[in-house]
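Presented below are the structures under discussion, each in the form of structure tokens.
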Structure I
Amino acid sequence: MAKLLTESGLQKYRLAANLKNSFHVADLLNDKFLKLFIAKLADSIGAPNDKAAASIFIKRYAFVAVISLYAMSVWNKKINVSISNIEMESPEKGKDWLPSFLLKDEREQDWNGKARTDWRRDMIKELFAKNIFPIIDKLEKTFGISRLILWENIAVYIFWLYESELKDSENSSVQSDFRYLLFEAEGSLFGRYNGNPLQKYYTEKIEDVRMRKTCCFSYQLSAGKRCKTCPCTNITKDGRCQDGESICSTIRSLA
């Protein structure tokens, strides 16, 4: 079944049929494992601190959301993205870390043709409230990185999926699901929230570019490059934000 899923298009979004060097995502909820993993990741990608490494991790982990939402919107299928069911490729020093994922339980469930709104709601809750939120919550509490940065790292890839990858889809569920994710899904589907944590990042594009509201710290890696959508304008000569790693005014305005 994993081969079937990957050959059906999900390999493009880093779903693999097998992995040689991987770890169980559920282990990230263990304090000791998480700290060792982030330290290893920081060393592998040249991140100067745990906050930058944690941000880059979530940018890569966002593809779990891409995989799940693609299956939901395009195929009307539910795949098992519970934390305990996912393995992720481990970082290796000297290599670009664009990790693949493996689903241990490869079964998929088709929508039964009835009450798709309820089915979709349950899927979104399983993906966000039961998978992504616990990881974001753990990273925030362990390393002091703002959840606002981490959620935007997830949001930008969701926007990319629906606005770029699926923009020409003739499946009516695609745009319906996107609207639901942004404007109708209540905060509790994403974790312990009153409001939807994705909606605040969906702003108007300027010259086909949607500027971020937070900085993801990518500029701190060895390449030293900023994203073209980076919101930071107060840059010192060494390329760092004047506020350093504190929560700058851009981020505080979201809280």
Structure II
Amino acid sequence: MPVAIITGASKGLGRALAGALAERGWDLVLDARTGPVLKEAARGLEAYGTRVVALPGDVTDAGHRAELVAAARGLGGLDLLVNNASALGAEPLVPLAELGLAGLREALETNVVAALGLVQEALGLLREAPAGAVVAVSSDAAAEAYGTWGGYGASKAALDQLAAVLGVEEPGLRVWAVDPGDMRTDLYAAAVPDDGSGRPEPSTVVPGFLRLLDERPPSGRYVAHAPADGHTEGARAEAGR
């Protein structure tokens, strides 16, 4: 069975993607900072009969990253790494003039440094896989200028660039930076409290991620979102980015 590591897998997009892969028979290594919620998410996957290793911890901890990769090795290897864990840098979001530098450092450490650290830890296994792939969960804030999203957007723009360069340096892998679009998640609720705009559930964008795995387009930046008509759209290349 193929094996995936998914960070930030206790809720939101990470949990939805874990469920979709489990349904397809993938074995999973799941990470999140909140242990009880992560364990509950893992129990919810038992019905699929796949092997699931839930490891609570913080991806900024090098020891924890090593544990995640060791767990994948124990399951037989690693076919997919999904860097989904994210930090906003401020909750709720604030303009750059008010953004604490400690918060910016936290966003960069979680969204960029830890993501690269996990890639470095996992590269040996990914290179051995028949179809190794890395997914960096990005954001439209990486490419567009939205007020109060500057720190978070800067960290995601840096993640996009790391993914782009990794795709050049590792031609045997597929490396996709994926913008999932707006979603109804705890992260968004923390960023913009009391927002009542009715964003779609994370499950609506999962088919876009699965299409990448099925079709294996070239490494690059893609978007995966549910259009306004309610019909889920697969991932597509984002021209010019």
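Here, each number is a calculation from the coordinates, and none is a lab measurement. It should be emphasised that the depicted structure is a prediction, and the values quoted were computed from it without experimental measurement. Cβ atoms are built from the backbone, for glycine too; each structure is taken alone.
Kindly point out which one of I, II the value 1.5 was derived from, the read-out being distance in nm of label points 7 Å out along Cα→Cβ at positions 29 and 117. Could you put the intermediate results ahead of the total?
Working: I: 3.1; II: 1.5.
It was calculated from structure II.
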Problem - Structure with the greatest value (metric mean count of other Cβ atoms within 10 Å over residues 53-60, set I, II) - result: I
Handout entry: Origin of the derived value 20 (relative contact order in percent (Cα under 8 Å, 6 or more apart); candidates I, II)
Key = I
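One of I, II was used to compute distance in nm of label points 7 Å out along Cα→Cβ at positions 61 and 157, and the answer was 1.0. Which one was it? Mind showing how you got there, number by number?
Values: I: 1.0; II: 3.3.
Structure of origin is I.
If distance in nm of label points 7 Å out along Cα→Cβ at positions 165 and 205 comes out at 1.6 when worked out from the coordinates, which of I, II was used?
Working: I: 1.6; II: 2.5.
This value belongs to structure I.
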